[in-house]
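Only the coordinates and a few stated rules stand behind these numbers; no lab work does. Keep in mind that this is a model prediction, so the values were computed, not measured. Cβ atoms are built from the backbone, for glycine too; each structure is taken alone.
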Structure 1
């Protein structure tokens, strides 16, 4: 019995999971996945008349959302630093501008989101109208950050496609150039895959703040599925970053 328990507890995948969950990003993406699954399931149960069971999952969704806001305290500064670093490096103008705007959007979003958390735990006591304005500003900035991220992805994807085409059509005249070209192509392919991965996440996530602001009328079931998919995609990305491919 102890041998079986040891094999389970000390299994390599368990150790890898602990490494991922030992990072703030890993825990956040896992909590987010559960949060959006709970959002979907609450909608599904309530829509079929199971209000008591739906309320249980809705409560889980709300508490996880609040917990994630606490975990993100201080994160606005990370995005502000990223914006400043992006402004200091040489890059394609369009990509540089959209990167800076994206990071500033996320900085503003998470700053307002901190106020939403502070009001939720009664550290601040905003008037209902003020609380609504703070929440709307958070969602506006979140939406702006994602839209700039989508624009950045389109610009970067276009540049990478051109770079790949140029390398593939280049005429090699010296020995060893083919090896160098293959290495460069490999780096471009990796960058392209990462850009596409983030682009898919952004295309799904953009509907969440858009719906919160009333620009679309997608129900919680659809938004829950979108959030679950992007959370699992981001969690897998963090898994590979921590444990290697």
Structure 2
């Protein structure tokens, strides 16, 4: 099934509905929610998913799990998607949202799933395909591609401003001054709101925002300088410490 809204198919009497969709580059899927859980896989391009709890950057050949009822919007950067909409009693992963590794087997199963009949034979080949997909999903590794956002309005506003113009050299002392609290109070406050220290959050935000630009083919040197790194080598080192791969290797993927 291709290029059709889940809203038209939600009542289908099957545990899994598979839909393939092609999006124009830069398309923003406005804030919405689904009754079913969603596995959103990007066969090409990069997706940036935003929920009230934070942002997730989804590189090519990875997927994002979105729990039932979670409000979200998605920026599609050259993306062709394959989505599974899953009834809660068939599969429920932990958390509201997470980026998942997609195995070679899962990738082929996702591509095959959108070719199935909507009301597929649950006892036949397509039913076995769906069951295998659900087994692969349960075993999929979660990836650290999440930028958590605070709930406090003042701190949230400051974090959102940083995500618009990231700078690896912004200091916690600068943020504490702008928010009129001591450095120690700011450190405790930031960790309580995001689950991370400020330096960890700043580093992850810069790396994941860079990842989205890399996947669109931007030069490593340009990205490194825009983020405030002293050199492409310094940027590559930080990138590898955070994601376990160099910018070049991820771009080539």
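If you rank structures 1, 2 by FRET efficiency 1/(1 + (r/R0)^6) of positions 181 and 197 (r between Cβ atoms, R0 = 30 Å, to 0.05), which sits at the top with the largest value?
Largest calculated value belongs to 2.
Comparing distance in nm of label points 7 Å out along Cα→Cβ at positions 109 and 165 across 1, 2, which is largest?
Working: 1: 3.2; 2: 4.7.
Result for distance in nm of label points 7 Å out along Cα→Cβ at positions 109 and 165 over 1, 2: largest is 2.
When semi-axes √(5λ) of the Cα gyration tensor in Å is computed for each of 1, 2, which one produces 37, 26, 18? Display every interim value, and only then the final one.
Details: 1: 37, 26, 18; 2: 36, 20, 15.
Only structure 1 yields this read-out.
1, 2: which one has helix-only ellipticity at 222 nm (-39500 (n - 2.57) for each DSSP H run of 4 or more, over all residues; to 500), as calculated, at -12000? Before the final figure, lay out each step's value.
Numbers: 1: -29000; 2: -12000.
Label of the source structure: 2.
Please state which of the structures 1, 2 yields 2.8 when distance in nm of label points 7 Å out along Cα→Cβ at positions 69 and 85 is computed from it. Please report the intermediate quantities before stating the final value.
Details: 1: 2.8; 2: 1.8.
Of the options listed, only 1 reproduces it.
Matching task: 0.20 is the computed value of FRET efficiency 1/(1 + (r/R0)^6) of positions 117 and 205 (r between Cβ atoms, R0 = 35 Å, to 0.05). Pick the structure from 1, 2.
Details: 1: 0.95; 2: 0.20.
Working through the options, I get structure 2.
Have a look at 1, 2 and say which one yields 32, 19, 12 for semi-axes √(5λ) of the Cα gyration tensor in Å, for residues 29-156 alone, as calculated.
Details: 1: 32, 19, 12; 2: 27, 15, 13.
It must be structure 1, since only it matches.
Given that relative contact order in percent (Cα under 8 Å, 6 or more apart), derived from a single structure, equals 18, which label among 1, 2 identifies that structure?
Details: 1: 28; 2: 18.
Only structure 2 yields this read-out.
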